[in-house]
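In what follows, structures are represented as C-alpha cells.
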Structure 1
Amino acid sequence: MKRTPLRVLALSAMAALTFTPSARADVEVGYGLDLVSAYVWRGITFTEGLVHQPSITVAHSNGFSLNVWGTMDLDDYNGIEGEFFEVDITLSYAFPTNGKVSFEVGMIDYLFPNFKGAETKEVYASVGWDLRIAPTVAVYYDFDEFEDFYATFSIASSIALGRDNLSFDWELLAAYAGDDFAIANGGGTGGGLFNGLATAALTYAPDEGWTVSGFVAYTDSLDTDVLVEQPVDLFAGVSFSRTFN
C-alpha cells in the first residue's frame, strides 16, 4: 500500500511554525516527559516494564498543532531495551468555538522503528463539552492497516485542592471497536465493547508553564470475546511538562 508521507509534511509544518518570524508570537511549544510502569494502549499491553515517553507539541493560535510522541523501553522486553518501540506523529486542527464545546480533527501516523515496514495511520474526530463533569466522544478510523474504527466515550473532572496550583484529576472511559480492529488488536472473535479505563492523578503547577503529575490507572477488557485478558491492568507513572510561547 502506498504510504502517505505524513511525517515529512508534519515535520515541515513544525519547522515552518517554529522558525517563521511572523508566526512565532502565535505559537506555543510544549515538551513532555512521562515515566510509566508499563506501556498500555487502548487496554492492550505492549510493554510490561518501565518506559520513558517524551513528547513535543507545537500549536498555532489558528487551531493547528503538531505532536511527536515516543515510547522507549527501559527494561529488556522482547529484545528491545533503550530504544524507541513506537513513535507517533499527530497533525490536528481544533475548530474555533464559543468555549463550551470543543471539536477537533486530526491524523496520526504510527511508526515502529524496530519492526521493518511496520506502520499504520488513523484519522480521528472528537467533540467535548466544558462542564463540571466533562464528557468527550472520539472516533478513530484506521485507513491503512486495519481499515476499521475504535470509538471512546469518557467523562473527566478536575478538583482544586485548596490551592490554585494543586488539583485532583480523574477520568473514566469506555471504548467500542469494529470487527477488523478488534480481531487484529484485541485477539477476540469480533467487534464490540473493547476496554474500560479509570485514571486518577494529582497535578501540581509550581510555576507558570510547568506541570508535575503523578497518576495511577486501571484498565480491563469489557468483553473478553472482543479484547482478551492482558498481562497488565494496573499501571502508574509520573509526568513532567513545560509550555512556553
Structure 2
Amino acid sequence: MLFAPAARREALFALYAFNYEIARVRDTVTQPMLGQIRLQWWRENIAAAFEGGPVRHHPVAKALTTVIRDLRLSRDHFDRLIEGRETDLADEPPATLAALEDYAEATSARLVYLALEVLGVHDPPASDAGLHVGIAYSLAGLLRAMPFRARQIIPADIPTPNGVIELAAAASRHLRAARARRNRIPRSALPALLPAVIAQRSLTRLKRAGNNPFDPALAIPDPLQSWRLAAAALFNRF
C-alpha cells in the first residue's frame, strides 16, 4: 500500500481494512451462526454502498462506502469475498485442490482485482496476473498459518504426506503464470501485485525448512520484507 500513489492510499487502506474485518470473523466467534450474522452485516453494508442506502456508523464501513461510490468499484468482487469467507466457518477440509484454489480466488484474487480498480487499472493482462498472484498468495499464506489453524487445509484428495509439497507447487505454478504476463502489465498495476513477492519468499523459506510448516524458524518474521518490496517496486517487478 505504501508503494501506491498517495492519492489512492486511503482508498486501499479502506479496502484492506474491510478484508481484515471479514477475514477474522471465524477467529472472533464461537459458533458458525454468529459468523454468518457478522458476514451478513457486511453483505448488507456493501449492498447499501452500491444502492445508495444509509451508511452505518462504523469507521471501516463509512470509509469503504466512500471508496465504492467515488471509484465505482465492482460489486461482484465484494460479494465473492464475503461468500468465500463463509467457507471459513466450515470445519471440513476442501474436497480437492481445485476447490481450495477456488477458495483462494474468492478470498484473495478478488481483493487484488479491487486493488487494481482502485489504482485505475482495468486491462486484461493485469487482471489475469492478479488472479494468479491472489491464488499464490492465499496458498502460501495458508501453508504459513498451518501451525495456528484448527481447520485442516490439505485437500481430501491429496495424500497427507505430500500435501504441503503439492500446495507449495501449486502456489509456485500460479506465481510463474502471473510473471509470464509481466511485460504486458502497466507499471501502475504493480502495487496491487506485490503480494507475489511475499508469497515467493514464504515458499522459499518453506522449502529451506524441508517443507515442514511447523519448523519454528518459519514463525520468525522476515526482517527484510520491507526491503524486498521496496526493491520490487523500484525495479517494477513482482
Parent structure of the calculated result 10.4, given that mean count of other Cβ atoms within 10 Å over residues 95-102 is the read-out and 1, 2 the choices: 1
Label whose coordinates, when semi-axes √(5λ) of the Cα gyration tensor in Å is calculated, return 28, 24, 15 (choices 1, 2): 2
With helix-only ellipticity at 222 nm (-39500 (n - 2.57) for each DSSP H run of 4 or more, over all residues; to 500) derived as -20000, matching label from 1, 2: 2
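Could you tell me which structure in 1, 2 was used to calculate relative contact order in percent (Cα under 8 Å, 6 or more apart) as 15?
1
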Ranking 1, 2 by FRET efficiency 1/(1 + (r/R0)^6) of positions 71 and 167 (r between Cβ atoms, R0 = 25 Å, to 0.05), the structure that comes out highest: 1
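Only the coordinates and a few stated rules stand behind these numbers; no lab work does. Source: prediction; values computed, not measured. Cβ atoms are built from the backbone, for glycine too; each structure is taken alone.
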